[in-house]
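S.K.: Once you scroll down, you'll see the structures, which are given as structure tokens.
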Structure P
Amino acid sequence: MMKKFLFVAVLGIVSVAGSAQNLLLGNKVKDNWSVGLNFGGVTPLKHSAFFPNMRPTMGLELNKQLTPVVGFGLEGLWSVNTSASRTAFDNSNVSLLSKFNLNNLFGSYLGAPRPFEVEAVAGFGWLHGYVNGNGDQNDLSSKLGLNFNFNLGQEKAWTLAVKPALVYNLQGDKPEHGVRFNANNAAVEITAGLIYHFKNSNGKHYMTLGKAYDQVEVDGLNSKVNDLRSELQDQQNQSQTAQQAANQKINELQNALNACRSQKPTVVTNTNATMESYVSFRQGKATVDTAQLPNVERIATYLKNHSNATVVIKGYASPEGGAEINTKIANQRAEAVKDLLVSKYKIASTRISAEGQGVGNMFSEPDWNRVSICTLENSK
């Protein structure tokens, strides 16, 4: 019996080694723990009627799965006393068990538990008899059995197990013979257990399979990461250059605005005269900066002072980015100036026309084309 146990253990180790190229996820120390409740019966193997002498048994178990093949469990079972004794239980058996998943051992692990699996179970325990009179009895026990596991639900968080097993009292009633497997000192144990598997670090209630990369793949990925970092750095440098150009343009426009403010008002005699004002934007933005508010206020002041005047706002984008994005942002920039005139300066929306013009080409510097051009028209 011991040789068979060792043979199964060796097979489990070989299976784990053979699947080492697969990356197991959710296999940390805190993963793959489970608890269960067991109920059933136990009856002597020989010299006794099977069912009439069966006693109810119940207990708890705590399990740890090391690999998809190998696991360990700590199990405690208590048999209900059916004799005239004053004790509720006549014996208990606390066992340390090794478990071997035969499906995964011979059929490989598929990345999730199968709906039905079979485990081979073997281990040793402490068999304690509760005796009235001179004292209790303590013996070494051994357990050999199978677990027929039904893994329930899509999450496989619960397992319903049917567990037939042989339990040997290795010391029996003749301590002078030493430890031995003797059918006369064995019992048949049939229990059913409901087991809950705690969630693992991979978010599942079981181990999953991941792809193990070799060094060539890792080197290739590292090269791609470095290329992307270099590309990102180039884009950041371009963005800084564009920002500097935009700031320069803002300063120029601000100086122009200050010069306009310092001029004395002039009377416009041409009723069909037009006037333009520029509102510039940051790269990729469609919101009006505080520095551009004087340009918008200039338009609003003119419209308030000239009740017949209207304004046409045309939004433009610089050439960076795709055509679809540029069309969208050009339209948003025109609408942003319109919304500000309506909401902040209370200009009627019927006096304002706003539309996007896509990529602008009014200025030699591409970054200067991120503007909304506001053209005032004054007619009778």
Structure Q
Amino acid sequence: MAQPETLTLRPAVRQLLPAVVALRRDLHAHPELSWREERTQGVVLARLHDLGLKDVRTVAGTGATGLVEGARSGPAVLWRADMDALPIPERSGLPFASKNEGVMHACGHDGHVAIALGLAELLTDQRAELAGSVRFVFQPAEEASGGAERCLADGVLEAPAVARVLGLHLSADVPLGAVNVAPGPFFAAPTAFRVVITGRGGHAAAPHQAVDAIVVAAHVVTALQTVVSRAVAPAEAAVLTVGKLAAGFRGNVIAESATMTGTIRSYTDRVHDLVVGRAQEVVNGVCAAFGATATFEHRTSCPPVVNDEAVTGLVMDEAAQFFGAENIYGTPSMGADDMALFLRERPGCYFWLGARNEARGVAGRHHDPGFAIDEDALGLGLEFGLRILGRALA
């Protein structure tokens, strides 16, 4: 792992960094759920106006955009940062912990916004030398899905026409001073599913007169564990997780129905279709064996994140020069992100920037009440962001 003290930040980044850290802490203390990012939007819009950016406006209802226009002609590049928080009560113990009960920035989006605004300021100071333009998009509702689609509908890829898209995601799994990036499928397509099992209720003392939906559901959950392990080729990747199971009224009543919800993750349409189809067969088969029936519903909210080979090569080359080749990981994630929609429209790259530091006790997990980042990652994000934006505009 590269040590942050050995990674050189240019003077302009070092000078701006305290303000970026303060902004991140302010956003962390005031998290807002998807489609409710009004305060965050206000902070972003005010800063974009103060910087004198072009085309500063709202997008997607609670999002924002602004354009840094260089003095010289050149391509247009889009930098995307998501804004929303999660319905999670914070237990980080930080002095700037969430002031909004039950809402927390547990995935680093506060840092994404702070880095993007910092980059906008640094590039504004370089406008005389800048060849081309950078559109910053502050996207709402990544966690709930739908934010990227509405940003695209509001024309963020046009006027000027964007040639490439870039974005980073702070990572609690990647150590500080390292980057996780790879060409091709990098995040999975998420498919939410819902199964409702219908049996026959009855008295707990007379199970022979009923069809116990809880027992059936237990067998369904167990059987679903074989879908990936026995239907998907070992060289391919997929995930099927049952995350919630609800059934029953009280201990002396046999449940008439049970409802389970979960997620299926995959990188390709073929594997998606295989896993969904096999899951339906397993659910229906197990239920039939017990004399129950079931409905199976599923919905895919966004495609996989697929990084363009050429743009990702640019990012990896710059990462090797800055962080060192030994600090580049190439491990795709089964997580999902609607950055995929931007990458489906334009070639680009989305990557993980390391923010984990076990030596400082910063080793939480994403979407966890104790999530935290090493704030040294903010400075690294500014420096590395400037480097790859410069390459993308060249």
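Bear in mind that the values in this text are calculations on the coordinates, not laboratory data. Only a predicted model underlies this, so the values are computations on that prediction, with no experimental measurement involved. Cβ atoms are built from the backbone, for glycine too; each structure is taken alone.
S.K.: log10 I(q)/I(0) by the Debye sum over Cα atoms at q = 0.08, 0.11 Å⁻¹ was computed and gave -0.47, -0.81; which structure, P, Q, did it come from? Can you show the working numbers first?
M.R.: Numbers: P: -0.62, -0.84; Q: -0.47, -0.81.
Answer for the origin of the read-out: Q.
S.K.: Going by FRET efficiency 1/(1 + (r/R0)^6) of positions 308 and 332 (r between Cβ atoms, R0 = 30 Å, to 0.05), which of structures P, Q comes out largest?
M.R.: Working: P: 0.55; Q: 1.00.
Comparing P, Q by FRET efficiency 1/(1 + (r/R0)^6) of positions 308 and 332 (r between Cβ atoms, R0 = 30 Å, to 0.05), the maximum is at Q.
S.K.: Same structure again: The value 23 for relative contact order in percent (Cα under 8 Å, 6 or more apart) was derived from one model only; which of P, Q is it?
M.R.: Working: P: 13; Q: 23.
Source structure: Q.
S.K.: If distance in nm of label points 7 Å out along Cα→Cβ at positions 68 and 348 is computed to be 7.6, which of P, Q is the source? Working shown, then result.
M.R.: On the way: P: 7.6; Q: 1.6.
Source structure for this number: P.
S.K.: Quick check for you: by mean count of other Cβ atoms within 10 Å over residues 108-115, which of P, Q is greatest?
M.R.: Numbers: P: 16.0; Q: 26.6.
Structure Q gives the largest value of mean count of other Cβ atoms within 10 Å over residues 108-115 among P, Q.
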